[in-house]
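Derivation of every value follows stated rules applied to the coordinates shown; laboratory data play no part. None of the values given here were measured: they were computed from a predicted structure. Cβ atoms are built from the backbone, for glycine too; each structure is taken alone.
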Structure 1
Amino acid sequence: MRFLPASDHALLVELDDLAQTMALYRAALAQPIAGVQELIPAARTVLVHYAPWQVRTPELIRALARLGAQALRDCDAAHASLGRVVDIPVHYTGEDLPDVAQLLGLSVAEVIARHSGQPYDAAFAGFAPGFVYLSGGANFQVPRRTSPRTRVPAGSVALGGNFSAVYPSASPGGWQLIGVTEVPMWDLARAEPAYIQPGFRVQFVDADRQGAQVFLPAATQSSASNQPPALDAPAQTAIEFVSPGLQSIFQDSGRHGMSGLGISASGALDQGAMRQANRRVGNPVHTPVLENVLGQLVLRAHGVCTLAVSGAQVALRVRSADGHSWEVPGDQAVALDDGDTLQLGAVQAGVRCYVAVRGGWGVTPVLGSCATDTLALVGPQAVHAGQRVVVGQAVPAQQLRAVDSGAGARPTLPRAGETVTLDVVLGPRTDWFTAQALQTLTGQTWRVTPQSNRIGMRLEGVQPLERRNPAELPSEGTVVGAIQVPISGQPVLFLADHPLTGGYPVIASLASYHLDLAAQIPVDCRIQFRVVAPFFEEVQGLAEGGPA
């Protein structure tokens with residue numbers, strides 16, 4: 001077992017193969033280690049999120065090594081106790097099927113017979129909600145397409161490397177398509193949205209040959225609406241979006257513990273600003289807020305309500321129903337009467353504003369959170385002009401506190417053209433890069449390009465980062481703040497809606513205390529990275545669970 005730093009609160013555990021990886025993953029689930037918050041298995045690694053204030057890194061490594069040694073001894077028994085078997089009928093009509101047969105030196109009929117002949121193990125989730133990597137089965141080894149498709153239809157059954165999978169929704173993809181199924185892999189109307197989950201066994205069935213029937217999980221009347229509830233009566237206090245600005249979406253502290261479904265946590269990019277806005281109006285700090293990009297938001301009160309705006313520096317103006325207007329400060333509670341409007345001007349510094357309303361926004365949680373995940377497309381949709389949302393009823397009265405006066409200095413946020421220093425922790429794949437690349441990472445500044453969003457900030461530097469290891473990296477878990485380096489050598493800084501797993505090496509990750517600052521860096525700012533924790537690796541012998 002090889003232990004690598006993934007951030008200041010995560011370790012990447014590298015093993016020899018998928019069997020060892022899944023054995024460790026199952027053992028860590030069965031025997032939880034104090035301080036471990038979440039586990040994300042992948043092809044040859046397990047990403048371990050932990051609370052550093054509960055468990056120190058050396059202690060965690062020793063505990064994981066002991067679990068790994070035990071897991072390998074019990075590996076066969078663990079495999080035999082895999083979860084339920086699900087059948088998936090497949091029409092083997094994929095457009096890549098003839099090419100796959102040729103690559104494997106088999107006939108089309110033989111490919112179908114082998115693919116549907118043995119069950120697959122659902123190993124780990126990633127890429128998209130409901131997308132699960134399936135191992136075993138036919139044990140095919142099929143290269144990905146040299147030119148990925150821009151759109152793969154939902155339900156496509158595919159092969160990539162030594163895995164099989166079903167695309168749960170239409171998306172880009174580079175796997176070889178061999179068939180299609182009508183079974184929906186992801187459906188929020190079901191009690192269990194993901195049809196396949198890690199630990200299941202999957203049996204593909206040739207639908208055209210056997211006329212297979214599959215009994216799906218019963219659909220339920222889900223509360224997972226993608227829209228805030230409609231007004232029940234005109235008398236309810238509500239906020240109307242006169243103008244939503246460039247993008248305004250609901251966010252909270254995130255959707256944690258959903259990695260088994262292929263979903264990252266998401267949540268407010270600037271968690272500190274979200275908490276501050278809630279404190280100003282007396283809400284619990286994790287109450288959902290509105291996250292607005294670059295201002296230009298206009299809200300109208302229908303009834304009496306109290307709001308606060310934190311985050312990016314922006315001019316605020318209240319206009320009363322009788323036409324009078326006045327400026328109000330940010331980071332303070334603002335009382336609106338019926339018919340008043342609150343207007344946010346263009347952002348002057350930073351990027352994202354957070355609007356809290358006393359008593360909360362009336363939005364319905366999706367999978368336990370009101371966060372809008374723009375990659376996974378889970379959560380409430382972005383608000384639109386003319387929409388009204390009920391306010392003031394989401395938080396029980398006994399949980400409300402007095403309005404905070406807002407005393408204290410506001411943080412200084414960056415403006416376009418300025419240079420911002422961000423601290424980084426090296427790892428987990430720092431050793432995949434040349435010594436010159438490490439000097440380049442910290443020695444030059446990186447421009448934030450317009451191709452940046454909640455998924456990640458695409459950076460551009462004069463000198464790209466050069467790899468010393470040209471191998472293809474098997475998919476592995478990634479963290480918020482990971483600096484992933486694609487083939488171009490121009491890094492991508494992952495933000496809250498990042499993919500759960502990635503296939504490019506991560507050279508470093510942001511220190512957690514700079515994640516909020518990164519969320520407020522505008523396009524055309526420049527970033528200077530500063531290393532605050534070095535790369536390390538520790539190897540532990542699986543046989544005895546001690547140092548190798």
Structure 2
Amino acid sequence: MADGARRFSRPVLRRLRRFYSRSRGRTGPSRLVKDSAATAKTGDSATRIALSLIAAFALARLIFDLTFGLGYDESYTVVLSRQLALSYFDHPPLHQWIAHFSALAFGEGVAIRLPFVALFAATGWLMFALTRHLFGARAGLVALVALNLSGFFFASAGGWVVPDGPLLFGLAGAALALVPLLFEKPSPRAVWGLWLAVGVCLGLAGLSKYSAALFAFSVVAFLFVSPRQRHWLRHPAPYVAALITLAMIAPVIVWNWEHHWLSLAFQSERATKETALRPWQVGAQLLGEIALLTPWIFAALAGALVAALRKGFGDERRLFLLCLALPPIVLFTLTPLWGARGLPHWPMPGWFFVYPLLGAWLDEPWAGRRNLKRWALASAGLLGAIAVLADLQVTTGWATRLFPLPEGVADPTLEMLDWSGLRATPLPQGTAFVVATKWVEAGKIALALGPQPPVLVFSGDPRGFGLSEDSADFVGRDGVIIVPEGRLAATQAKLANYFASFDPPQTMVLRRGGENAITLTLIQAHGLTHAYPLPYPR
């Protein structure tokens with residue numbers, strides 16, 4: 001009977017051992033070696049795919065970015081970056097430092113975008129690596145693809161001369177350095193190296209935008225809310241990292257101190273400008289965010305965000321990303337409720353950290369590989385079609401010819417029109433300066449004309465132009481006022497007291513697709529009588 005029992009029990013035990021091995025991963029040495037080799041092979045394959053995707057998206061950006069002119073913000077940035085400074089009026093200096101040296105290497109044309117395209121390619125790798133460390137290689141690939149198929153991250157942050165690209169690079173690097181500190185057990189030497197990397201990367205982010213401070217706040221909040229991580233508050237390395245960050249952003253602090261905290265005041269006023277609550281502005285802000293992220297990507301991001309919130313404190317890795325994502329999303333989406341009308345790209349650093357959550361969510365069995373591939377291909381096709389149509393509109397104006405805009409509604413794609421045609425219009429001899437009445441137009445004019453003559457902005461909002469040149473230095477000298485034809489009469493009336501006389505206006509036309517696009521008026525103004533007042537001290 002005992003022999004019978006043994007004969008019966010042996011196959012059962014073998015089956016139980018196989019089941020236990022499959023469910024728990026407890027295998028023999030040979031199986032373990034095979035599994036490790038398979039995992040390494042899968043990791044290598046994912047790395048190759050990620051690098052191929054990054055290269056493909058970078059090439060697509062180059063094709064897209066090199067076919068149309070610089071926008072208003074880009075032109076303004078390039079012009080002000082001609083003079084290196086510790087910092088600048090609108091933002092910390094990193095993107096303008098990059099623009100300065102890029103202009104020396106590639107000129108002030110569209111090729112100046114090349115370093116920004118390369119920088120976002122590096123950011124794409126950081127996104128893949130961050131998500132892979134948290135949730136696996138397949139989730140990393142999903143996050144990488146979704147990030148690059150989102151309108152804002154493909155275009156503006158992905159390659160334009162704006163501060164968002166350098167900001168995201170710094171934030172992604174800091175987050176990636178934090179992952180092994182928070183979720184692995186690095187050696188004491190590695191701990192110091194990783195925290196120093198966090199400090200350097202956060203310093204780069206702080207040199208890009210003031211909103212980088214929210215990342216530091218979010219990390220501290222995570223350390224407080226996660227009992228397992230509170231020991232870092234007693235470790236010296238995070239405080240040394242903070243000192244490194246402060247040392248790196250010292251130029252921004254010094255510049256603001258020298259200029260009466262002008263830049264910080266400008267940014268804070270944008271959030272406290274209004275007194276009455278305006279809930280409709282929050283709706284407009286949210287719609288703008290959806291448009292920038294592209295609606296089909298936004299829907300997936302929202303689903304991933306809700307799924308992560310449902311897990312709450314039960315999943316520390318998702319909680320970490322929620323702490324990074326939610327403060328900027330909530331703050332900058334709600335700021336228009338009590339402040340001035342917001343800009344939809346303000347919350348994008350928060351949405352950036354939802355992409356790893358999206359990768360993990362879509363890597364779950366419910367999504368299905370086939371459905372995921374279809375979604376990615378459809379998203380790529382839609383974004384590609386939008387990019388091509390937008391590019392053609394910028395360069396030819398085909399859409400507004402087929403569907404004319406209502407009277408009084410401006411074509412937003414004219415922002416990207418190249419104003420280099422101004423160079424073909426010789427300025428009168430003796431022109432000491434040029435006057436614009438809007439800072440966005442001043443950037444276009446100064447980019448087209450080159451460093452000389454200097455461009456002054458006579459308005460209540462000159463932005464950084466108010467610090468680059470002092471109109472008092474040109475009293476008694478002649479200048480040229482350049483203004484769109486529709487504002488000619490109002491401009492002459494506004495500036496009549498600042499000049500001894502005006503010559504009859506001349507016009508020049510900027511063309512697009514063989515048709516007139518913008519008509520500019522040039523007025524020679526004789527004898528500046530006194531300086532134009534600035535809304536802030538120099």
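One of 1, 2 was used to calculate helix-only ellipticity at 222 nm (-39500 (n - 2.57) for each DSSP H run of 4 or more, over all residues; to 500), giving -4000; which?
Of the options listed, only 1 reproduces it.
Can you spot which of 1, 2 the value 4.0 was calculated from, given it is distance in nm of label points 7 Å out along Cα→Cβ at positions 248 and 456?
Among 1, 2, the structure yielding 4.0 for distance in nm of label points 7 Å out along Cα→Cβ at positions 248 and 456 is 2.
Rank structures 1, 2 by distance in nm of label points 7 Å out along Cα→Cβ at positions 256 and 304 and report only the one at the top, that is, the highest.
When distance in nm of label points 7 Å out along Cα→Cβ at positions 256 and 304 is computed for each of 1, 2, structure 1 gives the biggest number.
When mean projected area of the Cα convex hull in nm² is calculated, the result is 27.0; to which of the structures 1, 2 does this value belong?
1
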